[in-house]
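Trainee: Below: a set of structures, written as structure tokens.
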Structure I
Amino acid sequence: MPRTARELFDALPELPGFRAEVINGNLIVSPVGTLEQADCAMGLFRALIPVLEGHSWEGWTGNVGVCVEGSHEPVQPDFVLSSADCPHWDNRELLSSGLIMVAEVVSAGSTLRDRVEKPPLYAAGGVPIYLLIDTVAEPPSITVYSDIRDGAYRTTATVEVGTPLRLPAPIDFELDTSIFKA
């Protein structure tokens, strides 16, 4: 009998059409993202291809789990960027401490999780950069979180969709956020 949310997550069967995560000790099952969310994640992937190739990094959209180092909570970001030798938790998850960046695309049902709960979770797990693609905000915006100190992101920069945004080192790339316009 599972005693923790992580144990319950590990005991779950495949849930086609749903995404399961553990955030702050709570098991959350939600429908997979919308086509707009998938388009945003794929747009980010395409924009970062020169960075991926230049560093021999790996990128995934919505199909790679992440085990948050420390809490071991499993999450499934909309986009994951890692080194080619990122350590694995098991055959389904990458360890957060080996990641370079994660990105979440906000939906109407994920605003609290993506805007409030996930930044401290990713920072505590050692993910250097968190990119929040918030197309449901008014006006739509993109926020980059970086500079982890004492388990929290200390630097954030937010721009309206359509304004270039500099992704900090180690990515060091100017992102054309107009790719996220509906």
Structure II
Amino acid sequence: MSAALPDRVDVARQVQARRIYEGTLPFIAMPRLCGLLATSAGEARYHAQFDRDELGVDYLGVRVDCGLPLVCQRTLEVFTLPVQIDERLGLIVDERDEAALPAGYEPLLVEHGTIDLAAVIEDELILAVPVVPTQPGAALDWVDGSTDEAAEAPRANPFAVLAGLKKDGAAR
């Protein structure tokens, strides 16, 4: 079921019909996400459902499962970060409506009554990318240039010269 997502969908109609979209979206179709990835090969499996809850709040339920190929910033090796997203996005038409959303909803601003579902999925994946990607279990050995011998040698007090000047001044 990897039918292409429509460019834009009418939110009111989708909510009324309780429309469900599911399939796969290749990383190459998400250019903003590709800039964060090590390679654009791969795809994300998605399930997007428009609905209205018992309080009358229109929402878009988004589930995405994939493995993002990232470059570990400790080892500079490519690794796959497993990502599972399950969000409920409250559909709002004005930023002031955000305060009225119940707990557990993230706001999704709907401009001109339509949204781009592929862009919403891409936004959720971008938010899942860590600021500093690191492979789980990747250790980093710090090298500070010091040796064991230098660490064992006592360090000279930088204020010892001042103490000597103080003694000389008191003797005069």
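All of the numbers you see were taken from the coordinates with simple rules; none came from a lab. Just so you know, these numbers come straight off a predicted model, no measurement behind them. Cβ atoms are built from the backbone, for glycine too; each structure is taken alone.
Trainee: Here mean count of other Cβ atoms within 10 Å over residues 126-133 was calculated and came to 12.0; which of the structures I, II was it taken from?
Mentor: Derived from II, not from the others.
Trainee: For distance in nm of label points 7 Å out along Cα→Cβ at positions 6 and 78, which structure out of I, II has the highest calculated value?
Mentor: Once distance in nm of label points 7 Å out along Cα→Cβ at positions 6 and 78 is worked out for each structure, II has the highest.
Trainee: A value of 14.1 was computed for mean count of other Cβ atoms within 10 Å over residues 70-77; which of I, II is the source structure?
Mentor: Considering all the candidates, the number was obtained from II.
Trainee: Of the structures labelled I, II, one was used to calculate semi-axes √(5λ) of the Cα gyration tensor in Å, giving 56, 24, 12. Name it.
Mentor: Checking each candidate, the match is II.
Trainee: I've got another one for you. When you work out distance in nm of label points 7 Å out along Cα→Cβ at positions 14 and 38 for each of the structures I, II, which one comes out largest?
Mentor: Structure II gives the largest value of distance in nm of label points 7 Å out along Cα→Cβ at positions 14 and 38 among I, II.
Trainee: So if we calculate relative contact order in percent (Cα under 8 Å, 6 or more apart) for every structure here (I, II), which label has the highest result?
Mentor: II
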